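The following blocks contain the structures, represented as C-alpha cells.
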Structure 1
Amino acid sequence: MDIYIDTINGENIAIYEWKPEGEVRDIVYYFHGTQSYSLWFNDVANQMVKEGVYVISIDRVGCGYSPGEREHIKDIDETITLYAEFVNRYSHWDVPITFIGQSFGGAISLGVYFSNKLECVVDNIVLVTSYLGKLHRLDECVSVYNGDKTKKSLNFKTLDFTDVNRYIRFIDNDPLKWDSITNHSIYQSYLLEERYLKADINKFNLKQALYLYPELDPLVDVNYAKEIFNKIFKNRSETQSIPFDRHFVWFSSYIDEVTDRIISWIRRCDEY
C-alpha cells in the first residue's frame, strides 16, 4: 500500500493505492464511510491485489490523513466534483471499473456516478450496508440545518461495528475516526440523497449493482435500504447477505468470504 498527498480540485488529499504485482484485471475505487477512512479497507484491499484487482481510494477533506476541517462536510457538490476528478485522473487502465461504497460512502459513490462528471465508464457498483434514503424518512425538515455548524455525536458504539478483538482495539484507539458531525453536514447528506433518489438508471450504462449487507445490522434498516436500492437500479440490482450481526463487514471473521464473494461477483460481471 502506498499513501501520499496530491492536489485534487484545489484540495490536498490523501490517496491510497494497492497495486497488484502482476496483471491488473480490474480497478476498484473505494468510498469510505462517515466515521472511517480509507485505511479501514486495508485488509480487504490486500486480498484483492492478490487477485489482480488494483484498489485506489482517497480520504475526503478532513477525513483520515487528508487535511481540512474535521467532522464537517462543507458542500456535497464540491465533494462529488473532487471525487469525479480523482476517478477521471486515475482511470488510465483499460480494464473494468467497479465502485465500492461502505455505508455513507455508498451514497457518495452514487452521487459521483450519477453526476455526469465522469469521463470513464464505470461497469459495476457495490454498496455495503448503506442506509439509502435514511434522511428522507425523517419527519423533521433538515433544511434548517443549512449553515449550522453545531456538532452532533454519531453515537456509534464499537460493538455495533465489530466483535473481533483486534478490530475493537483498532477502532477504540484510532485518533483519526470521526466521533461527531455538524448539522450542516446532515443537510448536505440530505442533498446527496436527493441526487441519487431522482436518478434514472436507464440513462446510464452500468452493468450491475450489488447490495451487500449483514443479516442483522444494528445501524441500518436493511430492508428499507434494499427497497430503495432496487428502485434505483431496477433489473440491474442484486442483493446478498452475510451471516454477521455487526455493521462493518470488513472487520469481521467473514472477511475472506466477503472479499472472495465480491471478487467473484465482479469477475462474473466482467463477462457480460
Structure 2
Amino acid sequence: MNIEQIPLKIWTYWHDENVPGMIQNCVANWQHSNPKYKIRLLNKNSLTEWIKIPLPWNFENLNYSRQADWARLNLLMEHGGIWLDASLIATGSLDFIHEKKERYASEGFMFYLDCFTKNPSYPVLESWFIASIPHGKFITGWFNEFNFATVNWGNEGEKYLIHLKETYGHEKYQNLLQNIDGPDYLTIHMAAQKVMQIDGIKAIASEGAEKGPYQILAEQCNWDSRRFAEVMLLSWLGPIPRLIKVRGFERDMLTTLLNESHPIDETSLYHQFMNSIKNV
C-alpha cells in the first residue's frame, strides 16, 4: 500500500482573470462541499507562483487546453492534490478519492474513457480529473513526456504522433493509439499511453468515466450536447452523481439555452449546483 497521502489541495486553471460566471459557480460549489480543501484557481499569470521550472518557451502560443494540460501535470507532480477542470461539477465531498486510492493501493485516482480503450491493460486516461501524491512515478513520467512534446512541437500534435511512429514503429504506435479520437489534439492522452506502454510505468488507478462523471452525457444523452444541456435544466429526481463532467460543447449549449430563456426547474442539477449564474 502506498502510504503517502494525496494533499487536500484542489487545482484548476482558467487562461485569464476574466472567469465566466458558470466557472466561478462551479469553483464556489467545490469550496462549499469541501471546506477543508485549499482551492487554487490559477491563470497564466498566477501559475508561475506555483511552478518550480520555467514555463515552456512557447507557452504563450499554446492553445488554452494545452496550457492547462501542461499546468495540471506540473502542479500535481510538484505539489500533489486533485486537479479538476474548471467546469467539472462536484456535487459533494471529494473524500471518496482518498478511499479509492487506498483501496487500489495506488499513487492516486482518475478516470478512463472506455470508448477510447481497446486494451484494458492500458486504459485511455482522461485528464479533467486527476488525484495524485506529489512526485508520484506516474505523474512525473506523464509530465516529462508531455513537456517533451510541448517544448518540441507546441500545438502541432501531429508532429508528436510522427515522432512516436518513427521512434517505436508502426505496430507499437497502433498499440498506443488504441481508439483515441483526434490523437493530434489529445497529446496528453497519447503521452500517458507512451508512459504506460513504452516506459513501463504503472498508471494511477482509474475507473470508467462513462459510469461516472460522463454517465448522464454518455448513457442518458448518447453524447448529445443539446440533450445534455436540456437534462441539466429539467427536473432531476434520480440519484445524483458525485461528479458531472461538462465539456466545452455542453457549456456552450447551456449558455445558448439560458440566453433563449429556457426554463430552469428548481430540482434541476443546474439549479442545485450551478445556480446564481450572472454572466455565462
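Brief remarks follow.
- When FRET efficiency 1/(1 + (r/R0)^6) of positions 105 and 217 (r between Cβ atoms, R0 = 25 Å, to 0.05) is calculated for each of 1, 2, the greatest value falls to 1.
- Across the set 1, 2, distance in nm of label points 7 Å out along Cα→Cβ at positions 17 and 121 reaches its highest value in structure 2.
- With Rg and Dmax of the Cα atoms in Å derived as 18.5, 55, matching label from 1, 2: 2
- Structures 1, 2, by Kirkwood radius over Cα pairs in Å, for residues 57-112 alone: label with the highest value: 2
- With mean count of other Cβ atoms within 10 Å over residues 89-96 derived as 13.9, matching label from 1, 2: 1
- Each of 1, 2 could give distance in nm of label points 7 Å out along Cα→Cβ at positions 65 and 129, but the derived value 1.9 comes from 2.
- Source structure (of 1, 2) for helix-only ellipticity at 222 nm (-39500 (n - 2.57) for each DSSP H run of 4 or more, over all residues; to 500), computed value -12000: 2
Readers should treat all values here as calculations from the given coordinates under stated rules, not as data from a laboratory. Only a predicted model underlies this, so the values are computations on that prediction, with no experimental measurement involved. Cβ atoms are built from the backbone, for glycine too; each structure is taken alone.
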